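The numbers here are math on the coordinates, done by the rules we state, and not lab data. Only a predicted model underlies this, so the values are computations on that prediction, with no experimental measurement involved. Cβ atoms are built from the backbone, for glycine too; each structure is taken alone.
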Structure 1
């Protein structure tokens, strides 16, 4: 059965869900008469699907391994809601998820905008959330006690990007953002942390932009030798190509955050992606555990992607709670808030805001058509 069609009913009957919102006092899945469900939220179709599928498959592998070894413990069904990473779609899907009494938690959302839009609903439903990749620094203020994330937020990534941009030879940096929750806030942090003398201009576009000619003209006029882009890989691939097509900007250094760190960026931008530097608070699965990587490749027929390991570990934390006998939402939430989980390549423990106790920030570069790990940014 195709990945897209196998929804296990989580996102069905959205209209009914709006009429039957579960009150917080009834949020625990005590009325569930079937298998427990753990749900992934992210993009499985649409322009951001490559990242979402990689995360979902890491999540799914963790659940499959749990079910194989669960013994007499409850079975957990791996479900998903396909938001296409769209903030407009995630609230209704989140509401349907909250109203499914068998759902014990959510691994997601994938991107910050869709996560922010869904969190108030998860909070009202007392449904615990662990995001593998949403980095906007303000998410804890929206998600309250139910929100957690595996990765360092943009208050860590932004300064790292500013350092990376500022360390370029004779740095003259032009800053561009896509006005999304993720891209705009990341660019704002870069502006705050990068020396003013090294900033030569800035501009904003909108998500979905295909024509960057006006921005390229501004980059040219500014005399920039470095461009930072706060946004995602579908637009970044177009932007970098148009920079390379212009004789005056073809040699600028292109720098971006984890929203661009995906093999799909190279596929779309082709040779124009060469030399792009990116940051991400993620650990490549192949660096953390070669044996697990081999299992993943055998199961799905592809190599792990960005945040595959983080989604695997996020699911693992939920499953550890189930193994410990926690099968209702509030009990699982209490377990996640008060304990730690030794995952693959990292131990997950959250502070009072749901932020990870241990923060990772790495640099990557596109070299010879592949994303290569450079090292930690400190």
Structure 2
């Protein structure tokens, strides 16, 4: 347990798709681990085959996964995963990363955990991460960045319920932009504490950890009214694709180049079709380590977060894509991108598991709107 607390600290880190939640949680986990804390992670997705779970495990962290629905709709599974981590790993901290298209977390996850597991867990203030490009589009330009108004509804509801808002990726913007965006977030969400961080460089993380450990703030305070019809239609506007492959080649290839080729082709095709990407991630697990890369908007840069130690002849490839378009069309783009990258490396790509769909209507297991 945390030396300052007899309970396991339970920290939920939310935010819209592409906000950098996984990289941020990795940064937090490494910092805590360096001080002797044991850390466990619970990831979440609408289907199995999640890149984020594999990323945490490839970095040496114990990770459980809630698949098939968001935390709020699979609350018992979230509780079970936390119990497994406690019994088998004994973490001082548990991080939980909900699906990036989910909201109403304060009422359906934070408060139920506080109410039913208050003897086991010390809940931190609920953090919501924000990508600066999306923040500018949604808050300053009000053009929703190519997404529908119903997707934008989810984005603003995520901000409204946050205890802490972290303007992430500040290494990629100038000081003037950081100031204007932080100011816009503070005006939009006066009940939240707004800080600036960079999951890439670690900027602002000490301040964030201090806020997470602030026992004076009651987590999940900012419960709001949610129109579940608009919420459901917003989620259903997004195409969802999770595909895993086996990659094999007679000649050595660089796994990081391989996944970048996939993402470049997918990004170009999305630009041609007009589909706005929330995020697309690719992970290649090899005998020489894992390669991971991602991009958010159709015009954004591809970010490589991990590279293997050497070239390889085989890999287990996972691609996750969330785009404002038909899931059938999105699946074809992903498959074509992998085939193209495989041809470049003289490799064969075999589909192991594939899911493509629109998220179903959220139906929370519990919802505590009031403290009583």
For this session: Figure out for me which of the structures 1, 2 the number 0.70 belongs to, where FRET efficiency 1/(1 + (r/R0)^6) of positions 167 and 303 (r between Cβ atoms, R0 = 35 Å, to 0.05) was derived from the coordinates.
Result: 1
Problem set entry | For volume of the Cα convex hull per residue in Å³, for residues 143-190 alone computed as 77, the structure of 1, 2 it came from | 1
Seminar exercise, completed: When Rg/Rh (Cα atoms, Kirkwood Rh), for residues 63-214 alone is calculated for structures 1, 2, the one with the largest value is 1
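Comparing FRET efficiency 1/(1 + (r/R0)^6) of positions 223 and 295 (r between Cβ atoms, R0 = 41 Å, to 0.05) across structures 1, 2, which is largest? Each step should come with its number before you reach the end.
Numbers: 1: 0.20; 2: 0.75.
Top value of FRET efficiency 1/(1 + (r/R0)^6) of positions 223 and 295 (r between Cβ atoms, R0 = 41 Å, to 0.05) goes to structure 2.
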For this session: Work out which structure the value 31, 24, 20 belongs to, where semi-axes √(5λ) of the Cα gyration tensor in Å was derived from one of 1, 2.
Result: 2
